[in-house]
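Bear in mind these aren't lab numbers, they're just calculated from the coordinates by the rules spelled out. In this text, all values refer to a predicted model and were calculated from it rather than measured experimentally. Cβ atoms are built from the backbone, for glycine too; each structure is taken alone.
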Structure I
Amino acid sequence: MSTTIPALEIIDARLELGDGDSRVTALDDVSLTVNPGELVAIVGPSGSGKSSLLAIAGALSRPDSGTVRVHGTDVTTLSKNASTKFRLRNIGFVFQSGNLLPALTAADQLRLTGRLAGNRRVDPKPLLDAVGMGHRAGHRPGELSGGERQRVGIARALVNAPTLLLVDEPTAALDRRRSHEVVELLAQRAHADNVAVVMVTHDRDMLEHCDRVLEMIDGRLSAPVSVA
């Protein structure tokens with residue numbers, strides 16, 4: 001009988017930030033498992049540890065103790081160079097406002113991300129079509145709306161077929177209608193591409209699209225929050 005390898009597995013992660021009297025516990029023995037095809041939202045107030053959780057999940061920083069595995073690989077043991085290569089090939093990131101390069105067209109955003117991971121034959125059309133942006137492939141970020149930039153950002157994050165997609169406040173700069181469109185799209189891509197998505201958000205109106213919701217308070221994850 002086959003066993004599904006979790007896309008993300010965090011075990012007893014602890015992280016402290018700052019020095020001296022300003023030192024705070026950002027993550028307090030946090031554990032989290034996310035499976036392929038699952039969209040998990042993390043909610044909580046500012047300063048609760050949500051960004052720190054994304055940082056260790058994305059191998060951008062290491063916890064002081066504990067284990068972080070992405071599709072079975074313990075990313076806390078990787079060298080800086082190996083960690084960078086692993087991120088490019090296995091983890092996608094979606095930022096608040098798309099974080100696109102202003103000089104590149106939508107299609108070229110995807111091509112560049114593929115080349116950085118060693119994939120020089122990226123065809124951006126299928127992914128841009130999948131997020132409803134095929135007709136805007138030749139446009140630069142300044143010619144796109146906020147919602148369109150987020151859609152291109154999602155396509156770019158998926159270009160290297162990642163195991164894990166980490167999403168930081170994707171609706172912060174969007175109106176209600178476009179916010180629902182973006183989070184619904186994330187749910188669709190999670191299920192269609194069998195990619196695990198972890199989304200940090202303040203926007204509780206978007207939780208209806210998620211498979212599971214957890215709350216973070218003072219560096220600790222709570223029991224699941226109802227999305228009904």
Structure II
Amino acid sequence: MLELRALVKHYPMGDGVPVRAVDGVSMTVGRGEFVALYGPSGSGKTTLLELIAGLKEADGGAVYVNGRNVFEMSRKERHAYRLNQLGIIGQPHNLWPGARAVQNASLKLLLASVSKAKPTIEPLLYQLGLGDRLRHRTEQLSMGERQRVLIALALSMEPELVLADEPTGSLDTQRTREVLGLLRDLCHEREMALLLATHDPQAAYFADRVHELRDGRLAEYQPEQMPVGSAPEGV
């Protein structure tokens with residue numbers, strides 16, 4: 001489904017030494033597979049996701065989605081790709097302030113001119129446990145509820161590929177486990193490819209595979225030692 005081939009993105013610096021944000025990354029994510037990309041802030045995770053989404057141009061390499069190179073798409077084709085094939089899950093503060101949950105979740109459907117967008121998205125919001133929060137505004141939702149609204153938004157067009165950029169960064173431990181478990185279940189249920197960028201070692205317990213990104217390069221994942229009894233239940 002997703003294949004990265006020797007992907008490179010460097011940023012020039014004033015001292016003449018470029019920042020190697022992404023430095024020859026090759027990897028794949030198959031349908032129905034949940035892959036975690038683990039690394040600290042500044043390791044290149046966000047840049048990698050932006051390249052996959054076609055929001056930035058690479059200095060080298062390629063991103064193939066269903067066999068098609070994202071960098072060979074026209075601007076119009078990339079827009080259609082992000083709207084129809086790709087779902088992007090951000091952090092809770094990315095929601096539209098003042099809008100109701102159902103409005104936030106149906107935004108992509110509205111952009112795609114889907115008729116009856118709100119009734120279309122409501123079953124997914126119910127599935128995500130937000131049936132009694134549909135008319136609540138962003139400010140009335142908890143951080144965990146906001147994250148689930150963002151998940152609904154990302155999945156509203158039934159994408160084949162989902163990118164999640166630190167989706168649990170604003171959540172406490174319990175909410176983090178709930179969201180990771182939910183993403184895992186939805187990934188397998190809908191047979192979508194899911195790539196999650198995170199600095200939280202808990203993600204390793206939920207993902208099918210884990211890669212570690214260090215200084216823009218993939219490295220062998222080195223799991224952090226978690227206290228006995230702290231591993232999530234049911235994984």
Across I, II, mean count of other Cβ atoms within 10 Å over residues 12-19 reaches its greatest value in structure I
A value of 18.9 was computed for mean count of other Cβ atoms within 10 Å over residues 140-147; which of I, II is the source structure? II
Compute FRET efficiency 1/(1 + (r/R0)^6) of positions 60 and 116 (r between Cβ atoms, R0 = 30 Å, to 0.05) for each of I, II and report the one that scores greatest. I
